[in-house]
Structure I
């Protein structure tokens with residue numbers, strides 16, 4: 001089993017709303033010098049284009065087409081350079097530059113770590129999961145709405161907060177903390193989680209990924225207090241039991257509470273307090 005990093009390629013025409021469509025993925029390993037990508041191919045393009053138009057009906061179709069052409073050209077250039085080893089920069093620097101935070105309508109989402117034996121099979125599997133089924137799933141939509149609510153409350157309370165604070169680890173694996181309060185006596189952060197899955201396995205996979213990310217954040221920001229407002233699975237289900245079991249294993253890294261306005265208000269009141 002080898003370790004790879006996967007990043008979604010997203011089409012986000014209106015950054016202010018945070019609404020997006022996943023149109024492709026990159027999968028790579030800096031240590032192995034391996035880079036793979038998959039952007040919606042011809043057979044899937046009409047299907048994805050129809051979904052994009054359904055979600056952004058006022059957007060001219062040629063904007064999406066040009067965006068896809070642009071990112072495919074950029075990915076081909078990087079892939080060719082890495083395969084032929086004719087780059088002036090290291091593989092890590094090239095991938096970091098490619099996946100850097102952008103202000104245009106094509107962006108790269110947050111990194112995830114994968115363990116797999118066959119990178120080509122994993123590329124296909126991730127593409128089917130994130131692009132063909134993805135678009136904006138219930139988790140993405142819920143997290144987006146939760147972030148919007150939290151941001152409104154932080155702005156209204158006039159709290160000093162870094163929104164989408166970036167943490168970079170080794171091998172171009174970067175994380176984003178949605179709400180980071182770094183000027184407190186003890187730095188703290190808010191990271192919404194959605195664990196409302198039907199199957200326990202999906203809950204465990206999500207929590208393993210988050211525990212890995214939380215470990216990196218703890219290494220980079222010492223003594224950080226991470227609160228995760230969380231939407232849990234339905235009470236009484238195996239998925240619910242799995243969620244609490246995984247959360248208890250991560251108590252030294254972060255804390256979770258059922259997402260509610262009351263919980264959020266209490267936490268922000270603590271951030272506001274100079275005693276924190």
Structure II
């Protein structure tokens with residue numbers, strides 16, 4: 001099957017596509033020797049008025065479907081009471097290992113929609129299909145694919161990446177550029193409470209061979225929302241306040257959210 005069956009094919013004049021999303025930065029890029037997917041690892045904890053109260057670093061937002069198809073997500077780290085990293089692990093346990101990239105991502109999207117019809121996230125991935133490099137994205141309302149050089153979720157990144165769109169760049173050099181761009185944008189846009197931390201980057205070579213170029217953080221994902229809350233309360237994970245008394249306020253906000261998800265035992 002062609003991607004045209006499943007995805008809307010994008011062809012933009014600047015070879016840039018953006019998918020609006022606050023906070024997390026995820027970027028797909030096609031280099032001269034492969035594809036790379038990059039994601040920051042900072043998670044802001046917001047109160048009821050959406051104000052960021054505190055943040056934590058080194059939470060994974062980049063992982064693999066069926067061990068060979070990289071996927072990054074922007075938005076909330078959890079769907080109902082489960083973290084996306086753990087949802088991916090559950091999906092991988094049940095899926096055939098020989099599934100092609102097209103079927104894999106379509107089926108993962110359907111898997112998520114079966115958990116909840118509302119997904120407050122954007123996903124970006126990359127892989128070779130019919131020997132050609134592709135970048136793609138999906139949410140609960142869109143499915144898109146592109147062979148342009150960059151694909152990312154934050155429109156304001158455009159001027160940071162536009163100058164590289166006509167360049168013949170290797171994955172190694174592009175990884176350095178993307179790491180720098182993510183941190184510079186966060187600083188320039190005053191979004192350091194939402195964007196930052198170690199940047200995870202995966203390289204995909206022809207034949208869909210995978211190489212972690214930096215910061216594989218998948219093993220650092222807490223089991224569930226309640227576990228993360230417990231780690232913050234017991235100071236097992238470093239939490240940086242953004243406002244006065246931000247850590248305490250963040251814990252209170254998370255406790256309120258946990259009760260609504262029914263992931264904490266009743267008092």
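Some observations on this one:
- When FRET efficiency 1/(1 + (r/R0)^6) of positions 60 and 180 (r between Cβ atoms, R0 = 35 Å, to 0.05) is computed for each of I, II, the one that comes out at 0.95 is II.
- At a computed 1.05 (Cα Rg over 2.2 N^0.38 Å), which of I, II: I
- Once relative contact order in percent (Cα under 8 Å, 6 or more apart) is computed for every structure in I, II, the highest value turns out to be that of II.
- Label whose coordinates, when helix-only ellipticity at 222 nm (-39500 (n - 2.57) for each DSSP H run of 4 or more, over all residues; to 500) is calculated, return -8500 (choices I, II): II
- Read-out mean count of other Cβ atoms within 10 Å over residues 188-195, computed value 17.0, structure in I, II: II
- For -0.43, -0.65, -0.71, -0.96 (log10 I(q)/I(0) by the Debye sum over Cα atoms at q = 0.14, 0.18, 0.19, 0.24 Å⁻¹, for residues 44-83 alone, calculated) the corresponding structure among I, II: II
- Computed 14.8 for mean count of other Cβ atoms within 10 Å over residues 148-155 - originating structure among I, II: I
The numbers here are math on the coordinates, done by the rules we state, and not lab data. Since we're looking at a predicted model, the values are computed, not measured. Cβ atoms are built from the backbone, for glycine too; each structure is taken alone.
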